[in-house]
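Listed next: structures, encoded as structure tokens.
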Structure 1
């Protein structure tokens, strides 16, 4: 049974009468139609009376307080609204206002834990990115083809360096411009092939 308003004077008198007759708190709650927790709380401390806090009720919170509430909910989603608000440092809100506000904030979802990238994963990503997107790699590939064109071989480092110098001089500025200007197209191709787009 859900809790209702505070006990009336007649209900309190009825509880005292039934209690003197030997009825239990559960039997009394069923007879007067009130929540068992309300009856039990009154029996434990009959002198306790509800005192309304001074000043107007606070019905909303600031955006900063809402962020703090979200963090508090994430730390303990099964806690009561009172505990969540106290942990967040947000006070002066009634139970109904607290529950309504938490309902508007919504659920807090925690991201699933994923293992960190291994060195192998990182190396694989660097490899395909370097081969597909680095214009310097394409330049060296072009240079290598010209240095070893027609199966040409070199007998010394001096001969090899001379061959590299001559091959580099043969590469025109137009070819370099073509390599750099093709980056947009290559980037789109890589995203379609590797980026799941």
Structure 2
């Protein structure tokens, strides 16, 4: 069976990281344990080639590739905001960056609604980021809660939800209740088991 393009791209990314680590070891004089490039059968393309592989996989409908690229772009936007913040000030996204993050969130929501747990976690991390002008920890907690419920049983608000203590404990009581209610609603869209759904 041919290897998925996404898997090949991720392997090449890991390979590049190993090669960079080995180069750093050699530069520090740690040559005894550093492997020669290619000795482990690892070959990596350039960053642009790997990016092209990921974009091709995403264009072909690979959910993992779509999620990876969205998470990567969100991280780049956040890191840029931190790097550009004047010393001693709280980093915040610019208006343009905030609009870009809004678009990324919408794309992540589409993946999350299909039940992709990794997309749900990425979405939660983005919407609760303190770099946003209006972080939304309730929305983040609701998605996490929805994804942790047993898929074959509709959650009951009258009873504790699965992983509730762990996920909402840092929220004030009113926000905890909001997160629980929203989680039950989201569960019906993203995470309930449907016959024949994968």
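Since every read-out is calculated from the coordinates, none of them should be taken as a lab result. All of these numbers come straight from a predicted model, not from anything done at the bench. Cβ atoms are built from the backbone, for glycine too; each structure is taken alone.
Comparing mean count of other Cβ atoms within 10 Å over residues 6-13 across 1, 2, which is largest? Ranking 1, 2 on mean count of other Cβ atoms within 10 Å over residues 6-13, first place is 2. Supply the structure label, taken from 1, 2, corresponding to distance in nm of label points 7 Å out along Cα→Cβ at positions 54 and 142 with the calculated value 3.0. That value comes from structure 2. Figure out for me which of the structures 1, 2 the number 5, 15, 11, 11, 11, 9, 7, 7, 7, 5, 4, 3, 2, 2, 1 belongs to, where P(r) over Cα pairs in 5 Å bins from 0, in percent, for residues 102-149 alone was derived from the coordinates. Here the read-out was taken from 1. Match the computed value 36, 24, 17 of semi-axes √(5λ) of the Cα gyration tensor in Å to one of the structures 1, 2, and report its label. Corresponding structure: 2.
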